[in-house]
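So, here come the structures, one by one.
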Structure I
Amino acid sequence: MPVTDPVENLQTLIRCPSVTPAEGGALTALATMLEPLGFAVSRMTASEDGTPDVENLYARLGENGPHLMFAGHTDVVPVGDEAAWSHPPFAAEIADGTLFGRGAVDMKGGIACFVAAIARCIEKHGPPKGSVSFLITGDEEGPSINGTIKLLEWAAARGERWDACVVGEPTNPDRLGDMVKIGRRGSLSGVLTVQGVQGHAAYPHLADNPVRGIIKLAEALMEPPFDHGTENFQPSNLEVTTIDVGNAATNVIPAKATAKFNIRFNDTWTAETLKAEIIRRLDAAAEDEALRPGRAPVRYELHWADRPSHVFLTKSPALIESLSAAIERTTGKRPELSTTGGTSDARFIKDYCPVVEFGLVGQTMHMVDERVAVKDLEVLTTIYEDFIQGWFGHAGA
């Protein structure tokens, strides 16, 4: 079976220019790899007003027994300045033992290795004693509206149920085997607007400068800390990402000021309790006259972004131990179990089954000259192959 070679698999996928939301031939190439292995492959296109249509793929091998899902995405971020690349971003060229191309680690490499791993398992042992599925989206690097969340709903409505999932995102900071992600902090974003009164900078008593208010409110959002971390998670942190007044003049007090913020929160909070705490802070700061002596309380509006990501922690000994043991047998080291980093599509999958994340080294993801060591592709394939055998052994016991 030629798909037992992860390098060839990855080269095929990279040569498909699947920049979000374009399918670029990547899902077709993946279907061509999976169908000869016995997978039943389905394609679905998801739509929503105001967002681009997205093609997705679901493939399943087997009909009964424990059901293991592999999840990921074939879409990639734009290449940026193509002239800055030392190798064409969609050529999948190999130089000095390194394979270059957009998506090499994020995350066509993980898909290529899992395909090779299941192909090797079938070649050596026959089909697994259960079911294996691929849930692959084309929308992870985009709005994440017409991808995994809708593909899961589509599959579940057709009777699909899963016992465990591995997401092939690049989780390792330095070397393969460093880290398995067993959860993620939540993410909540908002837009804060302070209303003022426009006027001449030389006559401030006739105006009300909203910059004074937005500074005070932004300070209240960032200090004091929301918490100091928990047993499994880093401290929650809120970052104000932009403050803007839309004012090109130097002698005009603006009419309003806007700030955007994002908070990554741990299991001290839910999205609902966190919203309440943020409003409490803003209300208290709005009454503070330190920057606005003699003025009425700051008038502000707060709008929350849709679809906050909720914090989660996976507690599945069979899944975590099977993967950790496979990593240790292959690399000689025990991986760190971590909840660090941003969000991923695991935040959707956690509502359907236990989920962990493990893939390649992520140092060059989204960069010019994104690349992966060829030897790492073989190591990851070996880990996945060992894991598949071990997990079905645990799940079927």
Structure II
Amino acid sequence: ISFDLACAVVLGSNIGTTITPLLASMSGNVAAKRTAMGHLLFNTLGIIWTLCVFYPFVNLNVWITEAFGQGNPETLFTYVNTLEDTQPDIYNQLFAGSLPAGHEVLAKIAMMQFSVSFGLSMFHTVFNLINLSIMIWLTGMYVKIVEKLIPAKHKEDEEFQLKFISAGLLSASELNIAQAEKEMTVYAQRVQRMIDMAENLVHSKEKSEEFSQLFSRLEKYEEISDRMEIEIANYLNRCAEGRLSNEGKLHIAAMLNIVSEIESIADCCFGCAKILIRKQESGVDFTELIYKNIDTMFGYLKEAMTDMIELLSDVEKAREVAIIRSYNKEREINNLRNQLRTNNVENINNKVYEYQSGIYYMDIINDLEKMGDYIINVVDTIRDHFRKHVA
């Protein structure tokens, strides 16, 4: 075939390769489907403008190939056709594969074949570079088109995405467990952000727009947390239905427990927000001492959460020193809770703050201490079920 027809085949292959991500995205979430559709649009629109200037574009790539010293990729087609007309015997021997190895025709054709290969590679490269240079300015339009073609079934789909796993078919279950371990870490990091939100909510001015926005955001995160727990748990259950070693099955049971504990941490974060709502409705104020003690507890809790995520990020190599640090932090949280509980009774008796303020204050402290319990439960699970990997 001629060089320009070969270039047309290259364009067709660009469309053909888009079927792979489209098929792969069929069982994925809305983000996966939109990514595959964006890939299809990118190649389709690129081919449309290329076809409008096809022959000049082919000539450009011929010129680039010659400029690189690789010869004219169009000469092979002409040379072979001329050979058929002028030297039919040589032509027939060529396609029969009976020409001697050192024949000059074979040497010429080998050089021209390399020129064609280089030219087609250059055509594909230049096509993608120019296509990218044009389409990068139309990203906003792409987003709108893709969102229109593949709308989200629910508004939450815009914000809720699993990063490493999908609801698609499972193949190698042992490898899928590794993906689920990564997803657990992402889940824990999302819940960690809820702890920061809860702390900010404590210091937000009551009945303000900031307070309302933070509360709504925390509530949204809690709903997403519930959905993530269900998605990961369902994925793990499907993994368990595949062929797994005994160790793999034990890992899945442990991971289901970890996911449940992380979700409980998210519930406590939103529980803290609901305590603040009740406090607001009761017209109760906190003193600077109460705020200071709550901040201290949040500080301990965030350190414990960070240590837990560190362990989760590589459960196969969980370090003994990190586990011990987590247990020490849990004791600090419990000791602080006990100390604050004792001091609370004294402060109420001494009229440092009102009784009702002390009630809501202790509710928050107890809620935070529960988070510490859930965190250490995750650490316990890592220690008990991944123990042989601990260094």
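No value in this document is a laboratory result; all are computed from the given coordinates. Quantities reported herein were computed from a predicted structural model and do not represent experimental measurements. Cβ atoms are built from the backbone, for glycine too; each structure is taken alone.
Have a look at I, II and say which one yields 27.1, 100 for Rg and Dmax of the Cα atoms in Å, for residues 99-282 alone, as calculated.
Among I, II, the structure yielding 27.1, 100 for Rg and Dmax of the Cα atoms in Å, for residues 99-282 alone is II.
Where is distance in nm of label points 7 Å out along Cα→Cβ at positions 3 and 379 largest, in which of I, II?
II
Given that FRET efficiency 1/(1 + (r/R0)^6) of positions 219 and 323 (r between Cβ atoms, R0 = 35 Å, to 0.05), derived from a single structure, equals 0.20, which label among I, II identifies that structure?
For FRET efficiency 1/(1 + (r/R0)^6) of positions 219 and 323 (r between Cβ atoms, R0 = 35 Å, to 0.05), the value 0.20 is produced by structure I.
In terms of distance in nm of label points 7 Å out along Cα→Cβ at positions 115 and 235, which of structures I, II is highest?
Once distance in nm of label points 7 Å out along Cα→Cβ at positions 115 and 235 is worked out for each structure, II has the highest.
To which of I, II does the computed value 19.4 (mean count of other Cβ atoms within 10 Å over residues 179-186) belong?
Answer by label: II.
Match the computed value 82, 48, 41 of Cα extents along the principal axes in Å to one of the structures I, II, and report its label.
I
For FRET efficiency 1/(1 + (r/R0)^6) of positions 83 and 371 (r between Cβ atoms, R0 = 35 Å, to 0.05), which structure out of I, II has the highest calculated value?
Across I, II, FRET efficiency 1/(1 + (r/R0)^6) of positions 83 and 371 (r between Cβ atoms, R0 = 35 Å, to 0.05) peaks for I.
4.1 is what came out when distance in nm of label points 7 Å out along Cα→Cβ at positions 203 and 251 was calculated for one structure; which of I, II is it?
Source structure for this number: II.
For the read-out helix-only ellipticity at 222 nm (-39500 (n - 2.57) for each DSSP H run of 4 or more, over all residues; to 500), a value of -27500 was computed from one structure; give its label from I, II.
Computing helix-only ellipticity at 222 nm (-39500 (n - 2.57) for each DSSP H run of 4 or more, over all residues; to 500) on every structure in I, II gives -27500 only for II.
If you work out relative contact order in percent (Cα under 8 Å, 6 or more apart) for I, II, which one comes out largest?
Top value of relative contact order in percent (Cα under 8 Å, 6 or more apart), among I, II, belongs to structure I.
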